[in-house]
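In C-alpha cells below, several structures.
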Structure I
Amino acid sequence: MRIIGGTHRGRTLASVGKGDMAAHLRPTSDRVRESLFNVLAGGYGDPVTGARCLDIFAGTGALGLEALSRGADCVCFVEDGRKAQSILAENIALLNAGPKVQVLRRDARRLGENPEAAYDLIFLDPPYGKGLGEVALAKALTGGWIAPGALVVWEESSTIDVPADLRLLEARKYGDTIISFLEDES
C-alpha cells in the first residue's frame with residue numbers, strides 16, 4: 001500500500017499483506033483508492049481540500065491518510081481493532097501526521113455524541129456483508145458527527161440501505177467493491 005497523490009505521493013504505508021481476516025483488515029487497494037479520489041476530484045468539486053474528514057472503520061487509515069495528503073485539514077479515525085490500531089499508528093507516524101489526526105479507539109456502532117465540529121467528508125469502510133455500516137452511519141448521524149451537506153463515501157461488497165437524511169448520488173463497482181457516494185440532506 002502507498003499514498004497515491006498529494007504531498008505524500010508514493011510514500012509506502014505499513015503492509016498487512018493480503019489483509020488480516022481475523023482482524024477484518026481488508027485495505028482498500030491502491031487502484032480502488034486512486035479511482036475513488038479521481039471521482040472526488042472530478043465529479044464533486046474537490047471535497048477533500050480543507051475538509052474535516054471522519055474515517056469510520058478506519059483499519060490501516062489508508063483512506064483518511066490519502067485525504068490528508070491531498071489537502072484535508074484533519075482526519076478523525078474510528079477503529080476498535082487492536083491489530084488495525086497498531087498499523088494505523090505506524091502509518092500516522094510514517095507520514096508525521098500526528099498533529100492533524102485524532103484516533104478514537106471505539107466501536108463505530110457506539111460513537112456517542114460528537115464533542116467537536118461535525119465532519120464534511122466521511123469515509124465508511126466496514127467489514128463486508130455484516131450490516132455494520134448501516135448501524136455506524138445511523139449513530140454518526142444522530143450523534144452530530146456528520147455536517148449538513150456532507151459527502152459520505154461508503155465502501156461495501158453489495159448495494160447498501162441508504163439511511164434517512166442521506167441521498168445516494170451514485171455507486172461505482174470496482175471488482176468486488178462497490179463505492180457509494182451519498183450526500184447529507186439534513
Structure II
Amino acid sequence: MEKKPCSNSLAVKTAHVLPPDTNNHGTLFGGRLMAYIDDVAAIAAVRHARKPVVTASTDSVDFLEPVKEGDSICVEAFVTWTHNTSMEVFVKAVAEDLLSGERKVCTTAFLTFVAVDESGNPAPVPTVYPETELEELLHKEAPLRAERRKERRRNSRQLATKFGTSFPWNKGV
C-alpha cells in the first residue's frame with residue numbers, strides 16, 4: 001500500500017451559524033459543532049483510506065471560544081497518524097465574525113476512525129507521513145495519544161460491565 005501525506009486527507013466545511021443552530025445564549029450548540037467535527041473528520045479518514053470508516057473514538061472536544069449566531073464556523077480535519085486499520089484525525093474549528101473579519105480557534109479535537117471492508121471488518125489503511133513542522137509534531141505525539149485511548153477504552157469497558165444494562169443501578173433507591 002502506498003504511503004500518503006497528511007495533506008492528501010484535508011477536508012474543510014464552512015457553515016453560517018443561524019438561529020436554529022444556537023442555544024439560549026445565542027451561541028452554537030456544542031452538539032451541532034460535534035456533529036460537524038465527526039462529519040468532516042470522517043471525510044478526511046475516507047479520503048485517506050479510500051474505504052468506508054466508522055468512528056472508534058473521540059479523545060476530547062475542547063470548546064475554547066463561543067461561536068455566536070451570525071458567525072461562520074470552518075471545520076478543518078486531516079489524518080495525522082495511522083496504525084494497521086485505524087487513523088487518528090486532528091480537527092480544528094475556526095469561528096469568524098463575518099462583519100469584522102475577526103477569527104478565532106474555537107475548538108480542537110482528535111478522533112479515531114477504523115476503515116472497514118464490505119463485510120464490516122477492519123481493513124488495512126495506507127501509512128500517513130507528515131510534510132510540515134506542525135504535522136510532524138502531531139505525528140510524533142500520536143503513539144502516546146493512542147496509548148491513552150487504549151487505557152480509556154479499557155476503563156470504559158470496565159464501567160460498562162459494572163453498570164450493565166438495567167436501571168436504576170442502585171436498587172435501594
Structure III
Amino acid sequence: MRIIGGQHRGLMLADVGTGDVAAHLRPTPDRVRESLFNVLMGHGLPHGARVLDLFAGTGALGIEALSRGALHATFVDNGRIAQGLIRENLTKARRTQDATVLTCAADKLPTTSAPCQLVFLDPPYGKHLGGSAVLAAQARGWLAAGALIVMEDNAPQPVAGFAQVDLRRYGDTHITLLRAP
C-alpha cells in the first residue's frame with residue numbers, strides 16, 4: 001500500500017498484509033483511493049481542508065489527503081493495532097505536526113471548535129456504524145457547513161439530513177459521497 005499522489009507520492013505505508021480481521025482492518029485498495037481522490041479534486045478537495053478520518057485503520061485516506069494539500073487531519077480509531085499503524089505511517093510521511101490521533105470510538109468524539117470540510121468513514125463492512133458516527137461528528141462540531149463526507153461500505157449508506165452527492169461502486173466496495181447541511 002502506498003500514497004498515490006501529491007507530495008508523498010510513492011511513499012510505502014506500513015504493511016498490514018491481508019488486513020487484520022479481528023481488528024476489522026481492511027485497507028482501501030490503491031486503485032479505489034486513486035479514483036476517489038480524482039472525484040474529490042472535482043469538488044476542490046482536499047487542498048486547504050481540515051480532514052477527519054473516522055475508523056481510520058492505517059490512516060491511508062487521511063495521509064493521502066495531507067499529501068494532496070490538506071491543512072490538518074484528525075485520525076480516529078479505537079483499535080490498538082490501527083493506532084500503531086496510523087502513528088507509524090504519520091512518522092514515515094513526517095506528518096506528525098499537522099495530524100492528531102484520537103483513540104476513541106468514532107461515535108464518541110470529543111467536542112471541537114475546528115470543524116472539518118472533508119470527512120472519511122471506512123467502518124467495518126455491514127455493521128451500519130457510519131450513519132451514527134456522522135451524526136455524532138455533526139453534534140460535536142466536527143462538520144463544517146457543507147462538508148463533504150466520504151463513506152465506504154459494502155452497500156450505499158444514506159444518512160438522514162445529508163444530501164447524497166455521488167455514489168460509486170468498486171467491486172464489493174461502495175463509496176457514498178454526502179454533503180452536510
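Rule-based calculations on the coordinates, nothing more; no lab input. Bear in mind the structure is a predicted one, so any value in this text is a computation, not a measurement. Cβ atoms are built from the backbone, for glycine too; each structure is taken alone.
Ranked by mean count of other Cβ atoms within 10 Å over residues 49-56, which of I, II, III sits at the highest value? Walk me through the numbers before you get to the answer.
Working: I: 22.9; II: 17.1; III: 27.2.
Greatest value across I, II, III: structure III.
If mean count of other Cβ atoms within 10 Å over residues 65-72 computes to 20.6, which of I, II, III did it come from? It would help to have the intermediate numbers written out before the result.
Values: I: 23.8; II: 17.6; III: 20.6.
That value comes from structure III.
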